[in-house]
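What follows draws every value from the coordinates through simple rules; no lab data is involved. Keep in mind it's a predicted model, so treat the numbers as computed, not measured.
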Structure I
């Protein structure tokens with residue numbers, strides 16, 4: 001009798017575990033089944049061009065991540081800058097964001113050569129800033145680093161491509177001015193405003209935010 005009393009709770013716990021596992025799997029399958037047809041797979045050149053037509057024309061590579069909310073809530077009112085904390089190719093970052101287990105993505109990314117990729121269409125919310133409220137209102141951009149650690153420097157090509165992409169996003173979404181206030185109230189924000197334990201996008205990009213806003217506004221007003 002003692003053995004039966006000992007074994008019974010073990011089987012009960014195992015059964016509960018498998019029920020929870022089945023429920024989680026069912027929820028995941030339901031989520032995956034509701035994704036748009038062009039999400040989570042390699043796209044043809046024609047499919048990429050059709051998607052680019054609805055987003056930034058500066059985009060050179062597209063791989064749409066399943067890690068997003070379809071569609072975003074509200075309109076685009078700001079831009080949030082991040083860094084990759086590494087030097088990843090656009091294709092490699094696309095592979096990372098294609099993994100549902102990562103639960104992370106961004107709308108755009110820029111590599112060290114200044115090339116631009118799209119991972120979540122602007123009409124959808126990327127999972128980037130640790131703040132659903134911010135990500136519903138922002139287009140998020142990851143920038144590759146050509147220095148790992150230290151100031152987390154980015155290349156000149158990445159820097160100027162970031163300015164050009166911000167100008168394009170503002171023009172197409174009716175953002176008349178990009179404001180850097182040094183906190184989350186501006187229309188130009190950074191990841192660290194929404195997550196206490198990160199320094200993203202690093203000292204170099206953070207220090208350049210006032211100039212980036214000025215450079216973007218100069219083009220918007222011209």
Structure II
């Protein structure tokens with residue numbers, strides 16, 4: 001498969017960067033082709049400006065040049081992956097701005113009052129999301145389920161991507177053994193990317209369960 005991998009972390013040498021490298025190695029092992037969109041190092045501007053309203057007025061063809069270039073990259077891909085740290089239980093602002101600007105009306109989706117239609121022709125999306133908080137915090141407040149509703153359904157599903165594998169990796173700030181294990185899992189996610197369904201024992205929920213001994 002041809003996979004666009006979108007990376008959003010200001011420091012390439014971070015743990016998120018290590019997870020990106022592990023995932024890309026897994027893709028290589030499985031013979032996939034990939035393109036990397038490293039948003040910080042490429043200098044993508046995440047600010048939604050007046051020109052971005054073209055999507056609602058004159059149409060997506062009149063969007064700014066940097067948006068059109070990103071859409072072309074997505075158009076070359078058969079699937080998409082995201083590697084980003086969990087900040088405030090969601091995307092970093094850089095990645096949220098990329099989605100706000102690039103996944104525009106008339107291109108990623110068609111909005112009507114009666115019914116909206118997703119337009120992205122991508123086989124699947126995978127998300128690898130290291131988080132500092134413990135598994136217990138995710139479970140206690142329902143953050144993991146909230147992220148799945150907002151991101152898997154509200155963003156990716158809304159734009160037509162029906163198969164979404166979200167992998168949340170809790171406790172990366174405090175659990176040294178887990179950090180090593182998570183990188184192995186990220187590589188396996190890359191190797192298994194073409195599988196239609198995620199492997200249960202490396203799903204995000206199972207990682208949260210395993211972190212406190214429930215499985």
Structure III
């Protein structure tokens with residue numbers, strides 16, 4: 001009986017990551033090689049893939065691998081990432097996506113030998129911001145909080161001390177695809193590993209304020 005219980009516990013652990021059933025998440029642009037094991041996602045990122053819309057380059061690309069779940073309302077999402085970056089613009093992290101014209105991606109982007117914490121915000125046109133890191137990180141933890149019409153983005157190099165990198169606009173009252181994204185625009189792909197992916201529901205701020213007034 002004890003052995004059966006342990007096996008059942010292991011099965012539950014493999015199926016769920018902090019309450020998020022990772023095996024039942026969906027792919028957009030599924031890569032050829034990927035695996036979910038012990039609640040973590042690893043993939044070999046599709047070569048010559050990216051997310052970008054119009055700005056400066058005058059092209060639209062929307063073909064990077066993206067493993068997601070759909071959430072309405074307000075929430076907090078977090079993940080730990082590790083990548084074997086090789087080529088210029090190799091990148092991985094989180095994406096929050098309403099549709100092809102409205103999305104946010106954030107994480108590590110490798111550019112000319114420099115590791116940057118990078119965020120691209122797209123509202124019909126893409127805008128890019130970067131924070132240069134002093135050295136190659138062993139891992140990076142990312143946290144994004146969606147409240148009202150904004151997303152606050154944080155990063156950490158130790159999983160404890162988080163720094164705010166961006167507060168960006170994302171239309172409210174619309175369901176959001178949220179999950180793990182990677183791309184290799186100029187390269188032939190790389191191995192990307194995502195650990196401890198978690199989405200936590202947050203009660204709607206306006207409703208909380210309304211409830212308080214009713215007391």
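Structure values in brief
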| quantity | calculated |
| --- | --- |
| Source structure (of I, II, III) for Cα Rg over 2.2 N^0.38 Å, computed value 1.21 | I |
| Given -3500 for helix-only ellipticity at 222 nm (-39500 (n - 2.57) for each DSSP H run of 4 or more, over all residues; to 500), calculated: source structure among I, II, III | III |
| Origin of the value 29, where relative contact order in percent (Cα under 8 Å, 6 or more apart) was derived from one of I, II, III | III |
